[in-house]
Structure 1
């Protein structure tokens, strides 16, 4: 079996969210539990940091992973979706999982996959967990797929100490979740998670575990009470890093963080203005890990190095990424109103003669909340991803015109990017975004 055959098999055998949308979400653990059991429960062989939230999960995961890697640890990283290569989802110390690992996985577990019928995300997660165990990672950073409470990654248990069989004698081994992180709550995936911030927060709060410290990134008057109630139920209630017995921290209210104001990590390889919030969340999470004493190698110096080289160390792409200097060409994966508000604000701060926007969205996003946020002075190149979920470029152009956004529809992302490149002068700005799929294709286009 070739790598392309193995990957094609997974897409054909397992429903993928990127293809079929909400119907691919299979809540609960009744499929992934027996699948992992066949692999000798690899998720019980390494400790983890578990990260949920509406936006910023990927950036926060990469910041944490880069810092742990800079501390000399062997770090597994599981995120989704990918932008260009499926293997971006599964990394160890920044290196993508080898193609042969996927081939071997499919050949070994094909009959089990067909019998159990897990989702594409569940299979990918099982592959990641098995690879991390085989790689003997020191710790893994795991991004929630969707929601939290019933997401398959929530099969990870609270942290435990176990006895590992070592040829030099028995020694204690830690596995399970050392720290839970929730970046923020926004209106996204409402059909699956709820129609209010409180309902969505309740689903995300499902990753808060008994006696496992938790960091909350951005708070809101509708969401903070949800997290406080859950934290109290899990015997975690606290309010800052100053005292050693606190078990929950709000990153945007943490007194210690306000005094430091990230002065210990003055440089970061992520440049979007919105990344300051992700940096704050990741920084408090890492300080919480330091305070726990369970990651003794982690230091402020390692955090500083991790932030400064996060993209280099982990391979992160598509976050306010500059693809070309003249004309200034930027891509960003913001794809809902919560994320695109920050993108629009940062675009407004740029100086340019004209702004060109290659833009498109998928149908399960709240498009009518996004369109009013987009700059009206831009020239738009409306386009669509090669996905059944994508809004047709012509339809999106018609929707956008009702909000004062005007441009031309292009049937392919490549055509839209090329048209924008031809039209853009050196003093213009070209922005590419609206969905992960559009950014992924743009990253492969010649800039």
Structure 2
């Protein structure tokens, strides 16, 4: 099986150097792109069925097509790599940046060329110190090799990349909050429209793209959209970095065809549950997705099938719940995190999540009531899409709303027994 994203990873997990990257065919996608018209690069990515790997799954080529082009287009234009990766249970972008940083850089240059961007930023999670060191070294190597800077490879196209260490906050996963933070402002989401593709960083056209998404781009240009589509088991093109955390035998990260079933990921790659434990459910795409349970194990892990099953693919990194872990305690832990991470911009989010977290904590302490179940159900509707300024709160209550559905008896036991049964 072809693994374009992880094929260069070294066994010792050291970063691939520029010389190693070039020997493996690195920067050939860039060379090919520079011989194409920018519009043709965008069309190639459109035809590949590449969808954003940051969580929303928006078609990448279509997103680029909204950027103004031509001699009258505003400049400078910006391309921003969202490398903040604050989603609990998610560690895929970190692996890409630490092990093969030139792959991200090449993907950014090709993407920037497609939209005629002048300047790039990597908005990096501040705690990713090793990623920062390796990316900084790779950027310097790329500049020395004339892959970055003025007149790249004699093409007449110029592009620079700046590495920005973030101060943190989960909300920076929302692209307009990220842009505000990059401008030195508080990380609050912006009103849309205008969308960043038209008015983004400092009011100029901007594309914000996830690290894994960008790492696919030069492979698509180099090998063609048909090749990329064939890597997948479903209509969504390419491979996917799937991760598993929780009480499985081999937690980790694997590059597999898009659409690989959840059961195969859990049993064949993660080794199944630890001895003596039973699978109860999983958050399929990180903490801000709905639980899927045993009846969903044969669901192909792609955007469409996971949505039909009642959840979201998100980042594709599963957090597994076993039968010896309290689902109420697990959800309380997640809602505690989300309540802390709310940017405070809209009342339903900062107030509602704090209220939700307080109720769940009381349940864990044996102080819950039947009325609390009604309140929690109300909160999942009160914080639903359309009732808050951005998608933060709706995502935050997804694990809660599905836990109330699939683990209702566990909530009732907390109330009836006035204690957490797992303590």
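For which of 1, 2 does FRET efficiency 1/(1 + (r/R0)^6) of positions 35 and 67 (r between Cβ atoms, R0 = 30 Å, to 0.05), calculated from the coordinates, equal 0.45? Don't skip to the end; give the middle numbers.
Details: 1: 0.45; 2: 0.90.
It was calculated from structure 1.
Computing semi-axes √(5λ) of the Cα gyration tensor in Å, for residues 99-322 alone gives 29, 23, 21 for which of 1, 2? Walk me through the numbers before you get to the answer.
Details: 1: 29, 23, 21; 2: 34, 21, 18.
The value was obtained from structure 1.
Who wins on mean count of other Cβ atoms within 10 Å over residues 211-218 among 1, 2, i.e. which is largest?
Numbers: 1: 24.1; 2: 28.0.
Once mean count of other Cβ atoms within 10 Å over residues 211-218 is worked out for each structure, 2 has the highest.
Each value in this text was obtained by applying a stated rule to the coordinates, not by laboratory testing. These numbers were taken from a predicted model, which means no experiment stands behind them. Cβ atoms are built from the backbone, for glycine too; each structure is taken alone.
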